[in-house]
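Right after this note come the structures.
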Structure 1
């Protein structure tokens, strides 16, 4: 029997359209599928994302088992653990799909060198993006792109790949599999509504794609900013752990859907994810430093009470609070709500975007190393292709514009259920009689605003101008 090969699953917990897994199958060697909970490279997942990952691992293990393979789960230093597994199994090749964080690139480079020195092979593949970040460059400048639109145009001109693959029903494993640890448990979701809203795993991802095409793609370009109802794909948590590939999404759109405004807009949102990873590769310190270096001198406020009120959805601004409470209940937040909440933290409260990014990392199912940071830097105004510093969302107008009937806001702030019109989003402006009739006492049933919008906006603009 030939030497076995190892497939190292990381952020690609699927069997279909998995280039590393497909390459291992083509080798015709016995396959050892491995997942390492790597404690030394990359950023440890937040509690919500970790729950999702553990559920997804269980689904992956089941899918492998039906094909005759056992998922080997181990914990520890990824490089050392993989070296030990290669030695233990006498594997000829290790296949993986690339990651693009600074630490994981260094780890994979060192592993590939070690494998070569030991007469073995390491093969990295593009598994979770359309292109490796170094493939798309600005031909005029010879450097990387810094703005999304020309970057995405270059991607489209290069031709988005859609190399789909499906594994056979039975796959040969080694005569004797190495030992692994029991898969980590994922019994109780850390956010109360997660179990009923989500199905982690590849099947759940494909099902969510079908639901989106059936219920929300038509009208997506106009409706995607409305947080109430099913208006977006909700695929981001599945993309986070690679339960579905961008190629599958692109191929599933097909020519007919791509000929529509809705289809093109949706694909461009997948492109923003691509751009986030592109930035992470070209700016490896992006998780910790502002891409626009001048913002490192920004005089952020140290305001722990304001930060805590924001985290708990107790700012007194209903559209902000609804978003933060959606996050706490579901492990997810609509994208428009994310922008509103992030703008409020960084511009109304002048609290460092890194504080908000850390909270989202802990609480979002889809918090990944690139999107989360890129989104925060964009809203704060310090990132690549960022929103200009003077774009300070008015949370009252944002609520009126994107949740005019208060459906979303009242779902997550039900104490405001009896208010109507503008008063839903500015209850402090309601008359005492209106508040009484709605059963609301400010600072008792619902908080008064922790900052006045007009004063906060003026303060932020003063600081930005000074910078």
Structure 2
């Protein structure tokens, strides 16, 4: 990291046109130490953790109100920061508003346990904050991911050090500003900026950080898990996916095809739950794949603020290079490129990091392209014979984040939904997400559950308390 007297800066590049969107100063090691110290002072002295729950809830609701009031400028800033269509960015601000509203309500209504007694005492549990929490978020959905971590961590009484991706650094400072304006004590939410290999590593390894929450790639997640294990601090990891989207012969084909296309090409495939593998029952493989291709080729790829845009640019030029290399490798593995596979020819889009929605078939389930996460608009199509074949193929990756199933048979949906190794199962729908429902993955897709009441307990420690009721002194031995 840069420790010179001239502060290093991160420059956010608008991926739609290659122009600068903004810049922020990088946090150097001394500044990180100072931020951790401020967080601990705020945690101990501000009174936030000792506020009655409904008092904390009032501040969280005020944050939600201010986010809603600034919806348009925040959505526009995120659009410039990472290139998502403006309509998606507006939806993500709405999601952030909902997260703070939900955890405000959860904060003042969450109950703990009065446990059954086996002696002359009353026993029950209370929840205590960890202290200082590191929240590390990815570049694909900044304001949404930031709120998903910050809202429950604050609701539980913690101070938070929020580290956004170096590729989308502009939203986190706005969230911090809004939180302070809404009445959050100074120091309870701070933003640290920089590259993951530098400030991220320093943050994860800092002795003043008592809990780590990370959303991002599996390789980085493993490194964070090892660092947390060395320090024996709790860690929550929401990692990658290679989610299967399954179409059975009895499915409503119109709805299934629309969902398959939306599930992979929404957000330009830059979603951890993107349905990047579509499994189609063998007897209907050709007509369903043709319908997917027809709908894919009709997707409107355009500037993120253009009316009717369905897919904007990828988040950065270097990420586009990575996605393109992924597609090139599929060809080397024997895959057939059915559509897409490069930048659009429209000269209006030539300055941006655009990539066409891409469909590939002809790959075996063990091909690297079917095993690894592209995190882009790339769909691999595979046939299956029966449920046994499907389950073996769909479960045959290191990931287990989400899956979709299309069938009119309730019993089949139940059997397959239970058999697939995934933290979220969507039946006759896809990519639904709500703050009130737990979210996380199986296998290498992560540890822990965000959202819902579990998402609040994630940022708290359980303390058991006993009140003695005995009328005589305790004996030495029983």
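What follows draws every value from the coordinates through simple rules; no lab data is involved. Please read these numbers as outputs of a predicted model, since none were measured by experiment. Cβ atoms are built from the backbone, for glycine too; each structure is taken alone.
Consider the structures 1, 2: one of them gives 5.9 for distance in nm of label points 7 Å out along Cα→Cβ at positions 21 and 437 as calculated from the coordinates. Say which. Before the final figure, lay out each step's value.
On the way: 1: 5.9; 2: 2.8.
Matching structure: 1.
Please state which of the structures 1, 2 yields 14.0 when mean count of other Cβ atoms within 10 Å over residues 141-148 is computed from it. Spell out each step's value before the answer.
Numbers: 1: 14.0; 2: 27.5.
Value 14.0 for mean count of other Cβ atoms within 10 Å over residues 141-148 corresponds to 1 out of 1, 2.
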Open item on the list: Starting from the value 9, 29, 28, 20, 11, 3, 0: which structure in 1, 2 was P(r) over Cα pairs in 10 Å bins from 0, in percent, for residues 101-276 alone calculated from?
Closed with: 2
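From which structure (1, 2) was helix-only ellipticity at 222 nm (-39500 (n - 2.57) for each DSSP H run of 4 or more, over all residues; to 500) calculated, if the value obtained is -14000?
Details: 1: -14000; 2: -12000.
Derived from the structure labelled 1.
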Task: Structure responsible for 23.9, 88, with Rg and Dmax of the Cα atoms in Å calculated and labels 1, 2 on offer - done: 2
Task: Winner on FRET efficiency 1/(1 + (r/R0)^6) of positions 37 and 285 (r between Cβ atoms, R0 = 41 Å, to 0.05) once structures 1, 2 are ranked, highest first - done: 1
- [ ] Could you figure out which one of 1, 2 the value 3.1 for distance in nm of label points 7 Å out along Cα→Cβ at positions 77 and 109 was computed from?
- [x] 2
Open item on the list: One of 1, 2 was used to compute FRET efficiency 1/(1 + (r/R0)^6) of positions 213 and 365 (r between Cβ atoms, R0 = 25 Å, to 0.05), and the result was 0.75. Which label is that?
Closed with: 1
Open item on the list: Quick check for you: by distance in nm of label points 7 Å out along Cα→Cβ at positions 93 and 205, which of 1, 2 is greatest?
Closed with: 2
Open item on the list: Between 1, 2, which one scores greatest on mean count of other Cβ atoms within 10 Å over residues 85-92?
Closed with: 2
